[in-house]
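Each structure below appears as structure tokens.
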Structure I
Amino acid sequence: MDLLDDDTGPDATNSPEFSVTEISGAIKRVIEGEFSHVRIRGEIGRVSRPRSGHLYLDLKDDRSVISGVIWKGVASRLQTQPEEGMEVIATGRITTFGGQSKYQIVIEEIAPAGMGALMALLEKRKAALQAEGLFAEERKKALPYLPEVIGVVTSPSGAVIRDILHRLRDRFPRKVLVWPVAVQGAACAPEVARAIAGFNALTPGGALPRPDLLIVARGGGSVEDLWGFNEEAVARAAAASEIPLISAVGHETDTTLIDFVADRRAPTPTAAAEMAVPVRHELLAWTNSTGARLTSLLSQTLERRSQRLRDLARSLPRPEALLDGPRQRLDMLADKLGPALISGVQHRKVALANRAGVLRPALLGTALRTEQRRLDQAGTRLAPALAATAARHRDRLANRTARFEPHLLTTDITDKRTALTAQTDRLARAMDTRITRMRDSLDAKARLTETLSYKSTLARGYAVVRSETGVISDTASAKAAPHLDIEFADGTITLGAATKPAPRKAKTAPPEQGTLL
């Protein structure tokens, strides 16, 4: 038989044809059906946190890698936030992402893989915070000796707050503000961080007074129970607190990150209350003892000073004896005052007579005539000098007037007006050219928008099928819809019930909006 008559070629097969979307959906249904709920143990690799709030990460072991995604709602409820290098157990379902032809796990819960992973994560965070200097002793603040208001961050229903209040009442009663928080679980870390920041945000002397000291307290528990106080947000909030802070989390053997950044660490909540205030009775006894010593010392000092003053007074002479000498000198000077005044007056009369004998009217007339001649001579020299100065300035003005040429100024104004007109014309032509170019660009973009719109695709014979739930993209959804809205290029029609569509081959890729048939 001739090979050209063979009917067994690839065009004669009865195998069905699938579109890319159909085969991707089939693979998705198979994988999700087989792996609807799985638990995977592995090490976290790349972690991405886009602005959408979703988390994207890689789970890997020594030979393979699987991508993972944690949706925003689940990520906000996670008790342990994933970090690169953690060994975890992820619980979720395997699905596919047809846009990139890849499979991934949608994680619904994630937890460290055992105590070793928790300790490794804790050591990693501790090393990072220590490298930033948050554990340095020089940045820790001194506790106030007797705070007026104490802020306590703890659970309002536990025994911790009762122990703290009881201990404060026994030692030195103070005003206490309690900020209720969850002390374990996923809400612990954000609530404790907000409580510390909230106390610091209060206004000193306001309606709700700002505490002088903070105590963050919780009773003992396992590492998992205390894990909220190992979160980085809590440690950074404690380090940023302007109010001195005492950490009283767990028992004496329990250690959390907040203990290292706090200004003081108390082994128990009761010990934190003892650090916060002194014992009132001991303070009163010390005050009374100090007051008694101060009174005794003051009395002794006054007695010594009085005795010293009396000793110095005995060595001083009598006041009457101090005035005898000055009184006698005053009497002697008073006796000499009368003759001295008479002698002084006589001497001044003689001097005045001598001066009056020398002074005659003829001398005054001679002096006046001499000054008049000097004045006349100066006046005769002044007039020629003023005339010479005026003539010199007049000649200078005439010279400058002769050099002034008005036509040069007119020519300069004309040249500059011509240059300004040329610049204005060039600017107008440049603006017209730019506006024309921008208008052409806008028209081109408008034509491109019209070309890429799915409306132009409808004009070529396609249609968009919608139902109450949105765009219909498969036959199963079309069968389940109570009615269908079909949009054509010239309008939309509504079918009362879905009809089974005839099988057809996919012509083109889907448009930007809706499904085109």
Structure II
Amino acid sequence: MKILTAEKMAYVDRVTIERGTPGLVLMRNAGKAVFDLIKNTTGSICGKAVVLAGKGNNGGDGFRVAELLAKSGWNVDAYLFGTKEDVRGDALTCMHDAKNAGLTTVEMTGENHLQQVHESIDSADVIIDALFGTGLKGDICGLAASVIPVVNDSDAIVFAVDIPSGVNASTGAVSASTVQADYTVTFGCFKVGHIFGPGRRKCGEITVADIGFDSEIMDSVECTGFALSKSEAAELIPRRAYNAHKGSEGRIFLLSGSVGLTGATTLSSMAAMRIGAGMVTTGCPSSLNDILEIKLTEVMTLPLAEVRKKRCLSLRALGMVRKAAEKAHVVAIGPGLGTYHETSELVRLFIAEYTGRVVLDADGINAFKSRPDLLSAAPCEIVLTPHIGELSRLMDKPVEELAKNPVESARLAAVQTGSVVLLKGAPTVITTPDEAVWVNPTGSEAMATAGMGDVLTGTIAGFAAQGLTLFEATKLGAYVHGRAGELAAEEFGIPSVMAGDVLEKLSYALIDTGKNI
């Protein structure tokens, strides 16, 4: 799904109307999409709803929600931040429709109304933020700025219409006073503010609703990039046949492990299993095999030749590595591998001749320090999953230079290595040699802790082993991994999440993403 700026989205809206779709139809469809999510989220309960509406089209969407809620038996309080004379066009029609449904709208024109709206918010089950939408530029001020903190402090479920008020849809910047939504329903496609910057964290769970924009115009407009919507992610999740067996669900060979880093091996191996791979074999230094056999009940281990006293893989392991890789649908290399020169040479020699598919992470990437050309020349299909430091070593460029423009940095790496590149960050960026740019819409600051990348490696490898292309597996792996991080943050709190928590939440993230699997 495309990611557009507010200006590009306004163009799509305008041309759709010019081509014959009435603006009122789009507005009513938008309000219906928000209403449907409220109904699906709250079930059959008809409680107290507060609609905060601006005087523009976003407010019109809000009045449509208010109308539908009132007709469904909800007790609805509607507040217009402005006067009724300020409301024009389709928004005015929707305001009248809400009135005909029995709704009384309170005009917020002075501080004398603040006490009333505060009391309404305090008793609300649901709040609908329809104040500003994607047209906002700059800071929110006046009465709305006074009400938003009350919204954020309430116990109500907050639904943002299109984008939380205070978020700049074209940049992701936020106002000093910005709504923190639990759910955001946006229309047509993602906006930049849903994906980038602090705006991303204000959106809560995002639903993208089709409200009838002209698909030809949507397809033709230039975009900032692409991101998976929840429905698109669900379509990618592999489904098992009724007669599936462990061999049919994919075999993975993981080359991993060195002294002190068996945790990385464990996380990657278990993530691949948890995400649905049929069989995982982990190749590790022989002296670590007993440790990993205890840690990895469901994963097979393959003890390999190691460097004496270093407890890391040696070049003598190359023959066994090649033989094990022949049986695998996907090879994953890097988690906890270490950077001893002989181990790095083993990785380079293997990659130089292997013709299958590889997920290359961590010290697997570090083995190609300053040599992206070796990856470009390799006969295998590769996805690289670096953080900014690993990308810096690979590309021989300062971290500060790469961090200035992560999208361009990832795109350059994809072109120079001939590989799919997933650059970890907030947000995570995925690029391809043909310069496609995808941005992952899920994830949390709770994931800023050791081991998260190891879980991601196993997740991507697990999806690829089940039949997805490496590019599909990378997009879906990032999405589900990020969603698992969000779920872990909800349960344990942002400071307390560990990589193992995200590993355990992968199955819940799969269920949440694809309800019908």
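Bear in mind these aren't lab numbers, they're just calculated from the coordinates by the rules spelled out. The structure displayed is predicted, hence computed values, not measured ones. Cβ atoms are built from the backbone, for glycine too; each structure is taken alone.
Suppose semi-axes √(5λ) of the Cα gyration tensor in Å, for residues 175-406 alone works out to 38, 23, 18; of I, II, which structure was it derived from?
It traces back to II.
Suppose percent of Cα pairs over 44 Å apart works out to 24; of I, II, which structure was it derived from?
II
For FRET efficiency 1/(1 + (r/R0)^6) of positions 439 and 463 (r between Cβ atoms, R0 = 30 Å, to 0.05), which structure out of I, II has the highest calculated value?
II
Of structures I, II, which gives 8 when relative contact order in percent (Cα under 8 Å, 6 or more apart) is computed from the coordinates?
It must be structure I, since only it matches.
Using the calculated result -0.39, -0.77, -0.89, -1.11 for log10 I(q)/I(0) by the Debye sum over Cα atoms at q = 0.08, 0.13, 0.16, 0.20 Å⁻¹, for residues 127-278 alone, pick out the matching structure from I, II.
The correct label is II.
Going by volume of the Cα convex hull per residue in Å³, for residues 79-118 alone, which of structures I, II comes out largest?
Greatest value across I, II: structure I.
Taking distance in nm of label points 7 Å out along Cα→Cβ at positions 71 and 399 from the coordinates of each of I, II, which one would give 9.9?
Corresponding structure: I.
Of the structures labelled I, II, which one yields -13500 when helix-only ellipticity at 222 nm (-39500 (n - 2.57) for each DSSP H run of 4 or more, over all residues; to 500) is computed from its coordinates?
Answer for the origin of the read-out: II.
From which structure (I, II) was P(r) over Cα pairs in 5 Å bins from 0, in percent, for residues 295-470 alone calculated, if the value obtained is 1, 8, 17, 22, 22, 15, 9, 5, 1, 0?
Answer by label: II.
Quick check on the output: 3.1 is distance in nm of label points 7 Å out along Cα→Cβ at positions 167 and 375, derived from one of I, II. Which one produced it?
It was calculated from structure II.
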